[in-house]
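Scrolling down, you'll hit the structures one after another.
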Structure 1
């Protein structure tokens, strides 16, 4: 089975234009998204442009501020603080990867959790990791990382039961791997979090579901996986000028393993969740 994400993304996005119009009328202005994006990473810049254009199409006012090699950690944190104080900032987006000297800064300390639509702030991350059940996740006043939530929405849409299942998450980033592992545990899955020091063939051999966010084309071998397992391929890699994930889709299909394609799987759902969170930030301000 192919766990495509385009149908779900379309469902999520369908009511957003109307919701944005309601917020605009009540606030007397459009919802305002401010993005701090690095101009050094070409792929990240392209994704940010796609996100901004999608937001503009549903009536979101957008402002993009460039980060580059000349931006100091102090200047970056100051910019985040200024956005948090600006009364008309409803949503703040900081696409990653950031330049290394900025990624190690304390910018997350200064994000306003009500504007932090990708769940990076200390408050939002802390609240999420304090949750034990999915009901608690759903009742959070803030936001959780969009890609991690997109995976959960995709699994639910395709009726993949998580309770009691053995799930492997490959990749321990603060943006995808670690939050996803926690969300899966809140759905009562037994989760194994893997990284570059993990014996991967051994780790995945008994897994019911494998969520791969390593960013390495060809990493996940079909021969490692048990029959009937499901692969959620989260990575977007460029290999020989072709967009691909961490697994070979043709090999997975030939082996009868269910999988989410790249492109067309988690990616469109992530963008839809991001847009939904932008709208939600405006609705909560009302």
Structure 2
């Protein structure tokens, strides 16, 4: 059975086959599919950014995650029963030469796994994109679905794990299987990046591991995550890259006041300032 895309009206099956016209689908029907961790490592090793995003979007290397994301795409949430679900891994998106990089954990089952774009179509994304727009890093206040006209301004978003995991908890094996995708994407875009916003401790730890693997100097002992925490990394050419910690805009955090709009704006504004975009004060938000 096919259902109409909420933006274009074009009918799609759930999960969406690659190359069938979904907005911003980076893959084609001929894109090679990674089915093992070794496949992932080989595919990521020398891929261009376009080839990487395509390969990520059809990956099937983690059996549990493939089964979960596709089950969700078929069973759906009642509120979205009339929509097709993407039901595939989520590639990074945004500026190919970003000054700001946003690193999250994984797509939400009924957010990115439904829309095909990370942090799109759920309450976390509502908070994130509204704040990005306020500080000048997004073109629109909302991001409801791929194809809705949203664009990131000198910014790119990536997930540490590219498939929606059950209970938002990937296993260590799944994280490590997916890691080459993240590592290669960072290697391809990091030359222009000035600030990395890590949403939650999972994104913080993943970014530190990846940049260390890429030859960046990471302070020792390992910088601790916290909202507004900053870690100064040394680039391979002796420049500076700043990691910023930010509480994840999950409903658990936003409903309870653990994270407020001014708190989120302060971190993203700091990133915008470091990147040379309009934003909050350039002063550090807290001591390391």
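All of the numbers you see were taken from the coordinates with simple rules; none came from a lab. Quick caveat: nothing in here was measured; it's all calculated off a predicted structure. Cβ atoms are built from the backbone, for glycine too; each structure is taken alone.
Of the structures labelled 1, 2, which one yields 1.5 when distance in nm of label points 7 Å out along Cα→Cβ at positions 35 and 267 is computed from its coordinates? Please list the in-between numbers first.
Working: 1: 1.5; 2: 4.0.
That value comes from structure 1.
With distance in nm of label points 7 Å out along Cα→Cβ at positions 147 and 243 as the yardstick, tell me which of 1, 2 scores highest.
Across 1, 2, distance in nm of label points 7 Å out along Cα→Cβ at positions 147 and 243 peaks for 2.
In addition: Given a value of -10000 for helix-only ellipticity at 222 nm (-39500 (n - 2.57) for each DSSP H run of 4 or more, over all residues; to 500), point me to the structure among 1, 2 it was derived from. Mind showing how you got there, number by number?
Details: 1: -12500; 2: -10000.
Clearly, the read-out refers to 2.
Moving on. Where is distance in nm of label points 7 Å out along Cα→Cβ at positions 11 and 107 largest, in which of 1, 2?
Once distance in nm of label points 7 Å out along Cα→Cβ at positions 11 and 107 is tallied for 1, 2, the winner is 1.
Next question. Upon calculation of FRET efficiency 1/(1 + (r/R0)^6) of positions 123 and 211 (r between Cβ atoms, R0 = 25 Å, to 0.05) from the atomic coordinates, which of the structures 1, 2 produces 0.45? Please list the in-between numbers first.
Details: 1: 0.45; 2: 0.25.
Derived from the structure labelled 1.
Separate question: Figure out for me which of the structures 1, 2 the number 22 belongs to, where relative contact order in percent (Cα under 8 Å, 6 or more apart) was derived from the coordinates.
1
Out of 1, 2, which one gives 2.9 for distance in nm of label points 7 Å out along Cα→Cβ at positions 19 and 43 as computed from the coordinates?
It must be structure 1, since only it matches.
Looking just at mean count of other Cβ atoms within 10 Å over residues 171-178, which of the labels 1, 2 belongs to the structure with the highest value?
Biggest value here belongs to 1.
A value of -0.47, -1.03 was derived for log10 I(q)/I(0) by the Debye sum over Cα atoms at q = 0.12, 0.18 Å⁻¹, for residues 131-226 alone; which structure in 1, 2 was it taken from?
2
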